[in-house]
Structure 1
Amino acid sequence: MLPESFVFLSTLIASLGSLHYMYLTIKGEVRPNRMTFFFWGLFPLIVFFAQQDKEVSGVVWITLSVGLLPFMILVASYLNPAAYWKIVKRDYVLAGIAILSMSLWYVTKEANLAILFALLADFFASLPTIVKSYRSPESEDWRPYAINAFGFFIGVLSIQHWVFADYSFVLYLFFVTSLIAAIIYYRQRINKGKEPNYK
């Protein structure tokens, strides 16, 4: 276990991954779905406020950065003509889950419910990117996700109290960013030399 102060290093490294993705977005080298990044900002912010309610340790700074940076990428995406809004039925379900998680938190006074629902919703919001990473790996870049995953791994090692509110979200973030990075890297190697598929 690392000292709790390492969460600041974790936050910095994970933020560098997101800032690199924002740079690639502005350059037009990746094609972010704006709806996905909206939800990637919304659900971590729900978790952040729920963690505040549970008096979580330093990992809240990781959660806060994960909530704010997607909105920065969302704004940056308007400089990228290849970025797009793609609203599907799932997005309405995700919005409903966000409202439900907040409502349950308000009614039951149990912040862990908000964290659980926000975590599940964040994963469902990640599915389009996971699928796109497999089908159209040329539209993504594995490096920002790998940097994020490394940062989140340090965050996992910095957890001082292994209770749900402390470990759940940063552990989930490590898992999902590692998965996306691995899929993109593997599929790009497989598809090297082939025509890009942006469907």
Structure 2
Amino acid sequence: MTRSPHTLPPDYFTELYAGNPDPWDFATSPYEHAKYDATLAALGRETYAQALEVGCSIGVLSRRLADRCAALLALDVAEAALDAARARCAPCPHVSFLRAAVPAEWPSGRFDLVVLSEVLYFFTPEDLARIAAHLAAALNPGGEVVLVHWLGETNFPLSADVAVETLIGFTRGHLEPGHRSRTERYRLDVLRAPA
């Protein structure tokens, strides 16, 4: 399978959602729901004052994260996905959404939690280096970064293992690897900023 040599552009996702409002079955897949359970179980705190979710898609995980965050900012590049996420999280006024393409459009502010679920393999190593720099600058002391990625084959720029290990390498000296787990289908890694 030939991998894309470039970070996937916003148009890729806009077209994906135009063809299917839930292209990865986030709302209905038992696999996804079990993965969300594991993601929430890996969080080191019961609640977070300020959280950021990069690549929120249609907001299924966002809605669950909302119960653990005083304020959550969720990003995506596809307006159709954001519309669905806003509707799903309508009962949660402390959740806000922003159309943004990271790493170029990284939000201002500092965070206690940053979630990157199913997104790192869409980027080139050069863009992962930029994301790592944003993470190092944006995390509050003791803040956490949660990385969750499917291990199957894709034509994305990177495999899950290469993408995650590349990001971890770029954050070395700024973030400390914590929880790590792996199933047959996905890996889950938590990095922490020094307190």
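We did not get these values from a lab; they are worked out from the coordinates using the rules stated. As the structure is a computational prediction, the values presented were derived from the model and not from experiment. Cβ atoms are built from the backbone, for glycine too; each structure is taken alone.
From 1, 2, which structure was Rg/Rh (Cα atoms, Kirkwood Rh) = 0.92 calculated on?
2
Where does the value 0.95 come from, among 1, 2, when FRET efficiency 1/(1 + (r/R0)^6) of positions 12 and 180 (r between Cβ atoms, R0 = 35 Å, to 0.05) is the thing being computed?
1
Given that distance in nm of label points 7 Å out along Cα→Cβ at positions 68 and 172, derived from a single structure, equals 2.1, which label among 1, 2 identifies that structure?
Computed on structure 1.
Which of 1, 2 yields 12.4, 38 for Rg and Dmax of the Cα atoms in Å, for residues 52-139 alone, as computed?
Computing Rg and Dmax of the Cα atoms in Å, for residues 52-139 alone on every structure in 1, 2 gives 12.4, 38 only for 2.
Have a look at 1, 2 and say which one yields -10000 for helix-only ellipticity at 222 nm (-39500 (n - 2.57) for each DSSP H run of 4 or more, over all residues; to 500), as calculated.
2
For relative contact order in percent (Cα under 8 Å, 6 or more apart), which of the structures 1, 2 scores highest?
1
In terms of mean count of other Cβ atoms within 10 Å over residues 20-27, which of structures 1, 2 is highest?
Top value of mean count of other Cβ atoms within 10 Å over residues 20-27, among 1, 2, belongs to structure 1.
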